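Peer 1: Input: structures, listed below.
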Structure I
Amino acid sequence: MKVFLDTNVLVSATATRGLCADVFREVSTSHQLVISALLLTELERVLREKFGVPDDVITEFIKVLQQDAHVSTPINLPDIKILDKNDVLILSSAVNGKADLFVTGDKELLELGTVENLEIVSPRMFWERVKAQYSRTPVN
């Protein structure tokens, strides 16, 4: 499955041990991560300005993200009614990257439900799907 993790999920994955860290680990090991240059720029800014993460740590994390990820670019989408126009660009990058899921904690984005063929889910919803999928997988 192709998965685009929103900035807030990636920040939480680096700043805390918990659900978002588990989601990031699952996507990194079992799915195709989709990212964009705008996502990386936003991630770098938030980690530096809001969390005071040292530059070398940020640089290393971004390198890890870029290693196996599919990098996508934004496209024009139909008018999406949300306040943060950067989120439209992030969503359009996910759509253009043919991501199946967009994982975010942003309530405004979650309320959209879907954009084009992209389903928008919370980290918890993603995790519940993964657990359900593994419980259905037959053991040989």
Structure II
Amino acid sequence: MKLEHIIANKGGFVATVEPGSTVDALVSALAEHRVGALVVSTDGSTIDGIVSERDVVRALKAHGPGALSLPVHEIMTVQVQCAPPTASTEDLMVVMTEQRVRHVPVVDDEGKLIGIVSIGDVVKSRMGELEGEREALVQYISGGR
């Protein structure tokens, strides 16, 4: 399955946070949107970085409670692994495994943010594909062709 199909099914909304926002505001946004990562963006369409729950945990370990006052740009990941909408879930599984990332922004040819795919989205998609294959095999074996 292509990422464009996942984005079409789940919608293109991407929760973002500005680089100058505090980690405290980031934590609130993660909870509000019930997501594990936010794209860091000054305008909502270009990607300055990505910040996840893991980044927050690392900051708390390094700075204690004072980490909540830090700006997001101090804890975000700058080198963001992105994917085009034409990438397959199989390709994305490889990237997520090799790069050890759980969230991949989807960008168009101009690098504009059009969605985000999480490991949960990929697993859900793959499970749907496998279920379809199973049903086809059962139907074939039972002679229902």
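Peer 1: Of structures I, II, which gives -17500 when helix-only ellipticity at 222 nm (-39500 (n - 2.57) for each DSSP H run of 4 or more, over all residues; to 500) is computed from the coordinates?
Peer 2: I
Peer 1: Out of I, II, which one gives 22, 20, 14 for semi-axes √(5λ) of the Cα gyration tensor in Å as computed from the coordinates?
Peer 2: Working through the options, I get structure I.
Peer 1: Looking just at distance in nm of label points 7 Å out along Cα→Cβ at positions 32 and 64, which of the labels I, II belongs to the structure with the highest value?
Peer 2: Result for distance in nm of label points 7 Å out along Cα→Cβ at positions 32 and 64 over I, II: largest is II.
Peer 1: A value of 1.0 was computed for distance in nm of label points 7 Å out along Cα→Cβ at positions 8 and 128; which of I, II is the source structure?
Peer 2: II
Peer 1: Follow-up question, since we're still on this one. Here log10 I(q)/I(0) by the Debye sum over Cα atoms at q = 0.14, 0.15, 0.19, 0.20 Å⁻¹, for residues 24-87 alone was calculated and came to -0.42, -0.48, -0.73, -0.80; which of the structures I, II was it taken from?
Peer 2: For log10 I(q)/I(0) by the Debye sum over Cα atoms at q = 0.14, 0.15, 0.19, 0.20 Å⁻¹, for residues 24-87 alone, the value -0.42, -0.48, -0.73, -0.80 is produced by structure II.
Peer 1: Among I, II, considering only percent of Cα pairs over 18 Å apart, for residues 56-119 alone, which has the greatest calculated value?
Peer 2: Going through I, II one by one, percent of Cα pairs over 18 Å apart, for residues 56-119 alone peaks for structure II.
Peer 1: To which of I, II does the computed value 11.0 (mean count of other Cβ atoms within 10 Å over residues 48-55) belong?
Peer 2: I
Peer 1: Comparing structures I, II by mean count of other Cβ atoms within 10 Å over residues 16-23, which one has the largest value?
Peer 2: Across I, II, mean count of other Cβ atoms within 10 Å over residues 16-23 peaks for II.
The numbers here are math on the coordinates, done by the rules we state, and not lab data. No experiment lies behind these values; they were computed from the predicted model shown. Cβ atoms are built from the backbone, for glycine too; each structure is taken alone.
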